[in-house]
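Below, each structure is written out as structure tokens.
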Structure 1
Amino acid sequence: MSGLLLDALSVSVGGRRLFAPLSLHVPRGEVATLMGPSGCGKSSLLAAICGTLDPALSAAGRVSLDGRPLDGLPPERRRIGILFQDDLLFPHLSVGANLAFGLPPGLKRAERRARVEAALRDAELPGFAERDPATLSGGQRARVALMRALLAEPRALLLDEPFGRLDAPLRARFRAFVLGHAAARGLPVLLVTHDPAEAAGRVVRLAPEAEADAAC
């Protein structure tokens, strides 16, 4: 089955599940949104998918991408990109070097430069390769963070409330920018938010297991 598949995925702490087991299929090129109150386990669920779950937590269930099981694989072999509220650009690297960090290994220098320049054009930031990230606006930094994630050639994209720190007009533009680029690449997208205005595609409400059955 193509796309991102969660099969009875749950996350527990101290033997207590944060939410009811979640089963969800996000086909390639489509979006699903996870909504729920703070503390219900939304970000932990994304970490379980990425393979970066805190050791204090444990995951159960299965995750697969394009029919390939991801359980037990290290994060770098899962080919899943993720964006957070904070852009997490490296302050000691230029904009171009930040983008180059996302590139697959083994590319020749000319190819690396060409891909970085193409990403800057896609982000409407041509000529910004030598800029210090500190000189960029919030929206520009967000676009650089997205292009860095896409340069890693992910097979799926997770969005952990990446629009929350932007003002309303910029939030709408960046949301369209992100979802448009993901759709053009045929990526399954799983978006986490608590804001109904940001939801896209199929909406799944995640809540503590005692309060709601989050399976779908």
Structure 2
Amino acid sequence: MGVIRYIKEEIAVIRERDPAIKSAMEVFLYPTFHAILKYRLAHNLYQKKHYFLARWISQRSARKTGIEIHPGATIGKGLFIDHGTGVVIGETAIVGDNVTLYQGVTLGGTGKEKGKRHPTLEDNVMVSAGAKILGSFTIGENSKVGAGSVVLGPVPPNCTVVGVPGRIVKKDNIRIPRKDLDQVNLPDPILDAISELQAENKKLRKEIHALKKAIAEGRKG
């Protein structure tokens, strides 16, 4: 009964967060569904120190689904991986409840650390397509990481991070709802800086033009 209840919970998570799913039966065709089920099995074996068997299951799952989750990772309830191709979750990663990952996301290490080498994602975190989070630090609850970002340091709760390297561009202490999965309408600090420079350049050009005109008129007089 425990297994059946767990499968029902996973089906509910996928149907809630993917509008493309039209029926419960479609969930069984979804790579995420199989990847997470296989992870749970492999993680149980890993905790019992059956390391080879755990890795064998996880690697077979990675080849079939394109989602590589190390059996040593710790993952809470309600993980949703949309599409999933290219997602990598490292051995010492910790993922909280109701986390959403999109395709191409990496929860990896830097290659320089020992022990806890991978990031911790607290509850309700969303990581957009292609983002890389590298190192043993924490992404605070309700935070969002923009598509293609590379995050190399800790992020407080209720923040939005974008860019390479990742920069915090929004922190308003307002809880991000679980259904807020917008990967597009995020702040763009680089574009904002360019816009400011363009506006300043336009202002300076007008001032220079006015100064030249004043000098020319002065010479005529």
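Bear in mind these aren't lab numbers, they're just calculated from the coordinates by the rules spelled out. From a predicted model like this one, the values you see are computed outputs, not experimental measurements. Cβ atoms are built from the backbone, for glycine too; each structure is taken alone.
For the read-out FRET efficiency 1/(1 + (r/R0)^6) of positions 74 and 170 (r between Cβ atoms, R0 = 35 Å, to 0.05), a value of 0.80 was computed from one structure; give its label from 1, 2. List each step's numbers first, then the result.
Numbers: 1: 0.50; 2: 0.80.
The value was obtained from structure 2.
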For this session: Assign the value -9000, calculated as helix-only ellipticity at 222 nm (-39500 (n - 2.57) for each DSSP H run of 4 or more, over all residues; to 500), to the correct structure from 1, 2.
Result: 1
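Which structure, out of 1, 2, was relative contact order in percent (Cα under 8 Å, 6 or more apart) calculated from, if the result is 10? Intermediate values should be presented prior to the final figure.
Numbers: 1: 34; 2: 10.
Only structure 2 yields this read-out.
One of 1, 2 was used to compute mean count of other Cβ atoms within 10 Å over residues 154-161, and the result was 19.5. Which label is that?
Values: 1: 22.4; 2: 19.5.
Comparing all candidates, it corresponds to 2.
Can you spot which of 1, 2 the value 1, 7, 13, 16, 16, 13, 9, 6, 3, 3, 3, 2, 2, 2, 2, 1, 1, 0, 0, 0 was calculated from, given it is P(r) over Cα pairs in 5 Å bins from 0, in percent?
Details: 1: 1, 7, 15, 19, 19, 16, 12, 7, 3, 1, 0, 0; 2: 1, 7, 13, 16, 16, 13, 9, 6, 3, 3, 3, 2, 2, 2, 2, 1, 1, 0, 0, 0.
Source structure for this number: 2.
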Seminar exercise, completed: FRET efficiency 1/(1 + (r/R0)^6) of positions 58 and 90 (r between Cβ atoms, R0 = 30 Å, to 0.05), calculated, reads 1.00; among 1, 2 the input was structure 2
